[in-house]
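Pasting the structures in now, so scroll down.
Derivation of every value follows stated rules applied to the coordinates shown; laboratory data play no part. These figures come from a predicted structure and were not determined experimentally. Cβ atoms are built from the backbone, for glycine too; each structure is taken alone.
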Structure 1
Amino acid sequence: MNIALTMVCAVLLDRLLGEPRRFHPLAAFGRYASWLEECMNAGSARRLRGFLAWALALAPCWLLAFLWWEFPELRFIFDALILYFALGMQSLREHAGRIRLALQSGDLALARLRVGEIVSRDTRQLNEEAVARAGVESVLENGNDAVFGALFWFAVLGAPGALLYRLANTLDAMWGYRTPRFYYFGWAAARLDDVLNFIPARLTALTYALLGNTQRALHCWRQQAGAWGSPNAGPVMASGAGSLCVQLGGAAHYHGVCEARPLLGAGTPPVAADLARAVTLVQRGVGLWLAALLLLGVLHA
């Protein structure tokens, strides 16, 4: 019951306050991680160096979380704040809303700029359909990375678990690229993020399936997820696309290289309105998780 109530408080804080505009802890962590990468991403044995950098990045924050967690009288407040900082649902909603409004107003240049804020692909040549597709893909994938994954690890390990997950996910976003600079150094960050996301991603995919076109979502998950490059993004995006009855995937440019990605989902190409539908799917999923945890808490009590 305490876990469920803390989650409710953190979700409400995220909805009311959104992402901190200044002095966000993740911004400070990102600067620290960038400094570590500059110091250690050189010479030989870069995979080992990357793993050591990953451990050095997480160790101080995680140790501090465990030390603070030893004060029972402050634990509820601490847990709610840590989970609030780990969540990104309101930020995801705001970003998707800006992309949708730009598309609906016919300002393609602004829509490209807005979608470029939340995806790593080259957005300069995208048409309206490609912008909507990139936005929906980002909402579905980040629904797992910035919302459900944090909730899952909070339920398992409390605030230290949510903190470990969110920081590891941030390092994967910073280092987990198959570019000459990060191919070896970022290997550990990418693989460890895959491990931490294995169960949450499949729970997210199941959540998407239950809250939309269930039959189509499960079919797309089974038939298409294995062809996707990421073992966790594949189930999440295939199920989400099937649930929404849209088709995602296809060619995209990353770091100057065109990648021929497989198609995901089944239905029509996404439009601006599908961004709002994707956000609603994530929000309803959070509501389902919270209701289930509260029910379990009541039954346990």
Structure 2
Amino acid sequence: MSTEFLALFVSLPTRQAAGRMRIWRALRALGCATLRDGVYLLPETATHAAALAQVVTEVQAVQGTADLYRIGGRDELQHAEIVALFDRGADYARLLQEIAESDAANAKGLRSLRRDLTALIAIDYFPGESRRQAEAALAALEARASGEPSATKGEIRRLARADYSGRTWATRKTLWVDRMASAWLIRRFIDRKAKFLWLDTPKKCPKSALGFDFDGAQFTHVGGRVSFEVLAASFGLDSDPSIVRIGAIVHCLDVGGVPVAEAAGIEAVLAGARAAAADDDKLLTEASRVFDSLYRNFQQGNPA
């Protein structure tokens, strides 16, 4: 069924410049499309009806007139023309340009871009490719800022642990949650004889080493999964509920998403371990104790 629209017909006295500006800003903040001068549209929802009713009250307060109607397209073509009035392509294009010109090291700028995108999405009632492009571009910029790898596409192949015994594994130095947990998973369940290299830059990864958690690594983010989850799925460890629960914590701390009750506590413990460790080898030793305890706790069926 085609979307129905609320149409607000507004007429304001010319002498009410301040009132006109206030009402225009309110309509703009709601993401109204303009059908013609003085006629503003929103998709019909209870929230929009209440918001436009409030605008009617404000118009009347400045001695203007306002009437609220429900309309729909006469046919599919006219409906499409109305929908096109809500196109946010130009807004996304401006935001994409700002993203392209932004410095990943500017944390304040990144927060501002994220707020702008969130606000734009809130009034993008008929999202399309422009929104996807803006979300992907900002996510890539944020990933560069954090040093986290970009997600790749494709299926995760099931691998035999026996083929990965006694190997050298490499990832970026100055470990944090996903790399800590991935290294623990590798040595605990995949390759008990694993040796690790901590890289200054992924470009220095030897060809003989198995890279993880950086762009171009054999094991890195795939789709919506972080490196820990990819490793677990690759070696059949995702059938273990305790591994899955640890994966949810790692995912939450690494890229956000669904909140996990234990995440904040684990983050604090790992942050303390990182602050006290002299190097990444000692940090992995301490982090492994944390993940070992967490795994045993989950194995016992305890909630936390």
Structure 3
Amino acid sequence: MKIGGLGESELLRRILPYLTTTGYAVVAGEDDAAVWPSLDPDYPEDYVVASCDTSVEGVHFDLSWMTAADAGHRALALALGDLAAKGAHPKYALVALAAPKSWSVETVTGLYEGIRRLADRFDIAIAGGDTTAIDGPGVLTLTVLGTTSLVPLARSHVRPGWVVGVTGPLGAAAVALRERRVILLEPKFEEGSLLNQAELSCGDISDGLVREMEKYAAASGVGCVIRAADVPVAAGATIEDALASGEEAELVCVGPEDKMIHAGVRPIGVMTVDPKVRVIGADGRDVDLEVRGYDHFA
């Protein structure tokens, strides 16, 4: 059996038996980030949050219409989305680059320039990494680590009856892609911290809103109904863009309705016992989506 067509959730299910799934505050299979107690004697009450994200040339960045520095910035911003979703303060990053030998030195240094430009804004140390040659395309993998004083509520812990919200309008990434225009994403650290303090479960919208909710369903067995009319849509975007476009800086959050409203987030859907993820229109009927988000292994 080949992995193409298997789907990311099914592939992860088959990998899970080989991962460490005990002994941490948030373990593999529960969420997109791992969480464990800090070993820092000066901050024994803190937790470490770690995540890894890969950007592939031609999939996540295109050097024919964006600069290498912009591609580097975006790669780190997307990696940091998982830390922002867990309310973590970012501290370190490791950069692994697989570069085609045909690339210029300026392309490589440009990627690192963009990474460093964003890292400096948040006082993140680029602690090292790896470089290797590849026939192509280029591949940039970032491992990011941060700390938090609270254990984030993992996707696996959400419950039916809780509501779904997002931190802002969605679909801007799809508009920018159609226009071949670069958006320099800004990780939502402040919003993520406030939402985690409100005891909400959060995730970044890296693969599209519907796809992110399918990840919630895979981790928890709890599905949801999204009300299309309540989803905030970015200027120039369609509702389909808002529901399925990935590479968003905005966060999705899930939790009890009173906590969601108190945190200043308007509910756009509700978690259900039925493990399916549905989108309904104003008439209550299911909305059929041609694309439900990005799945690397679909």
Origin of the value 0.98, where Rg/Rh (Cα atoms, Kirkwood Rh), for residues 220-283 alone was derived from one of 1, 2, 3: 1
For 1.00 (FRET efficiency 1/(1 + (r/R0)^6) of positions 76 and 116 (r between Cβ atoms, R0 = 30 Å, to 0.05), calculated) the corresponding structure among 1, 2, 3: 3
helix-only ellipticity at 222 nm (-39500 (n - 2.57) for each DSSP H run of 4 or more, over all residues; to 500) derived as -16000 - corresponding label from 1, 2, 3: 2
Test item: mean count of other Cβ atoms within 10 Å over residues 44-51 calculated as 18.6, pick one of 1, 2, 3: 3
